[in-house]
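There are structures below to look over.
Just so it is clear, none of the values below were taken in a lab; they were calculated from the coordinates. These numbers were taken from a predicted model, which means no experiment stands behind them. Cβ atoms are built from the backbone, for glycine too; each structure is taken alone.
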Structure I
Amino acid sequence: MSARVLIVDDVPANLKLLEVRLSAEYFEVVTATSGAEAIDIAERGLCDIILLDVMMPGMDGFEAARRLKSSPATMHIPIVMVTALDQPSDRVRGLEAGADDFLTKPVNDLALITRVRSLSRLKMVIDELRMRAVTSHEIGVTTAVADMVSESGEGGKILLVEDRASSAERIHDALAGKHMVDLESNPQEALFRLAEGKYDLLLLNLDLQEFDALRLCGQVRSLERTRHLPVLLMTEPGDQARLLRGLDLGANDYIVRPIDKNELVARVRSQIKRKRYTGQLRESVQTSMELAVTDALTGLYNRRYMESHVGTLVDRSAARGKSLSVLLLDIDYFKAINDTWGHDAGDDVLRDFSDRLRTCIRGIDLACRYGGEFVVVMPDTDIGVATMVAERIRRRVAGDLFPIQNGQRQIEVTISIGIAARSVPEDTAAMILKRADDALYRAKRDGRNRVVADAA
């Protein structure tokens, strides 16, 4: 998925340079020449990440960042300050204003692209959580979404992985007044502690003597319990290759030695603040939606939720000129399964099918039980990619027998799938679903156990 990047700078040459760099990496670029113009663009939802110059006439970058982060409509948008200022005090001031990172001119291309990619991935996840929380509110389900504006980011539980005793002591002392800091010198033991303990942040020395810290970073991201845990790397000057690799593996932020105490405190606070915000979003969506908008049998979203949410996805797709595809899936001869083996066996099949479906789609895709059928809405996906995903789902279902009657018997199950995509700006959710339904009908008519894509 390509992110939309807003570049804010009052110097046209700087705007053009960054625009060329980002466009070459297939990012969409929007430009602004003032803080006020940037705020207007952000409030209209036209950007995913902001590259913000500091030294601008009128409203400078610090003030623009503060305003963006104080508004519920824009506080979740990542901000990277791009400026000639290079003192620790400048970085601290930027972080305290709400910036997620601070890049000094002239900007290294690799560092720029890596940070934009990392932060845009985070923004995509937050967008989906926010959208689902808003949808639950609109259909009458009470949500308690945390307001990041009022969150202090203090009182966190931090695991510091550092094998140099003197460095560990200094870092512990810098943070101990505002957070609870646990020390761990053994990286392998650290992974167990992270999995068992409820930590808000991993503070990791990238230059461990006896262990590859990048491996630990990858392990943290691979475990379900630690997948969303913020990782803040501590690195030596000049170790850019390993740092960029760490960011690519999922590290959220970094700080360069010698570590400035105030900068460390600011970066830790920022990461904990965001973790709590996204954590409460996830919890709000999960707890408030489960009973009201999920299907009790399959755990997928139900028809009520789908009909409320799909319109938002289609509208967003149209507004941003992005692709969107819909899969409509039906289990072949499902009535015969119920008639032959009983409704309990039918329920077993529905649960197993739903589990298999979830393994074949992305987290941003919307999967719902739609009466006797199933719907998957795939944002930023054209019909060609959607067809490949549909084939993967079909093979996943047909490839293995379905256990029923407490595993005592196994039966063959197949599915038919119809696909449609948003093809014109005027397309509505109902129109796309109707074309997917027509394609599904053709799949059944032509013999079932197949995928048919709408030709419109």
Structure II
Amino acid sequence: MDSLTYKRTNVYETADETLMTEIFDFAEGYKQFLDEGKTERECCAYVEAAAKAAGYKAFDFGHKLKAGDKIYYNNRGKNMYLIKVGTEDIAKDGIRIIASHIDSPRLDLKQLPLYESEGVALGKTHYYGGLRKYQWAAMPLALHGVVALKDGATVQVKVGESEGDPVFYISDLLPHLAAKQNQKPLGNAIEGEQLNIWFGNIPYTAATEDDEKTVKNHVLHLLHDKYGITEADFMSAELSMVPAFKAQDVGFDRALLGSYGHDDRVCAYPAWKACLDETSDRHTVMIVLADKEEIGSEGTTGMQSAIFTDLIDELAASFGESSAAIRAHSKCLSADVTAAYDPNYPEVCEKTNSVFLSCGAGMMKFTGARGKSGSNDANAEFIAYLRKLFDENGVVWQTGELGKVDEGGGGTVAKFIAKFNIDTVDIGVPVISMHSPWEVVSKADLYENYLAFKAFIK
């Protein structure tokens, strides 16, 4: 008989030496993924290389699939699907789907970003996703992205990550002159149009009669010399400013891991790793690494794109089955982070229904805001199925919600999947300082999510 009371399990309290080694080793691979994948494009390229090495083949629409096939679909370089076709009857067994996202809050350069003011070359930005603007000033930033040229070529840009690279910067006021700024609400202390990147300070001294002796022109010449691009090429570019630091262990005991981009690469990594590592061939498995979750899952690469159901339709057509039947028997884990209980800010959480660091994967029956607005609110029967599955496979997990009922809230991709008649629930890694340039997670929670995903698809 199960205990009459529920108690969370701290992974580190019960872990033996073998499990501790597995936890810490798994985190090392994740740190490499974080450092090399600071944009959704870089994440897709990383996963595509790993999938190819594991025997996955690129998929083209119209190609008939069969049991045993392992394919990937790279959607515009920003959204990745991994599919492993199982031996079970797909119309009766459905698909085991794990959906996460690989975009994170950041600063995107505007389409015409460069300007000069008082001897400084600056770059205009437009913030992406729900970030806190004041956190992005007075810290080193790196430039990542692509420039698409009119001739069809694409130029890769990455500055600020290699040894010897310059970094970039957004200024903030010195405290001696910040009396008025200090009186502003925190959200308005730095305005969106003040998030301007410092790019240079030296005028273009080699200018001719037809050239400008400006700092902006010097920056343009440096960019042209290195990348062959002009100012007009910014109009067809996707360039982002991200924190220039690497993932690092946190604390004397190294139990925690700090980095930019945990939301939601900390769920994406164990999802695609579980798919590549799990050897069972029973279920058909689909791993979704979506784009644009931070701005509503819109566009051709977001979770609301028809590409999701298009791929299910391709599976259905391959086996002469009904797509509706496949979706009705499918199950999905919406793998996204949740807010971990922070002892520095206990007032925003209802402790009994919070998730805690190092207590395993965090399952959320509902997300949304206040009166569960925008929530999938998974059905009880599906949660009971997962309880049994995780407990039988030794997965450490917990249940919780984002914060106090009236405090705020947030959404995930779950509702966009559930609308296709697919049982879906949110599960993910608890995070401290979510959406900041430096988020913190527990290595134990990262690994338990990996074990949960493996159990789900085996």
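Computing helix-only ellipticity at 222 nm (-39500 (n - 2.57) for each DSSP H run of 4 or more, over all residues; to 500) across structures I, II gives -16000 for structure I. Taking FRET efficiency 1/(1 + (r/R0)^6) of positions 182 and 262 (r between Cβ atoms, R0 = 30 Å, to 0.05) as the criterion, the top structure among I, II is I, with the largest value. Structures I, II were compared on Rg/Rh (Cα atoms, Kirkwood Rh), for residues 302-389 alone, and the highest value belongs to II. Identify the structure, out of I, II, from whose coordinates relative contact order in percent (Cα under 8 Å, 6 or more apart) was calculated to give 11. The correct label is I.
A value of 16.4 for mean count of other Cβ atoms within 10 Å over residues 14-21, calculated from one of I, II, originates in structure I.
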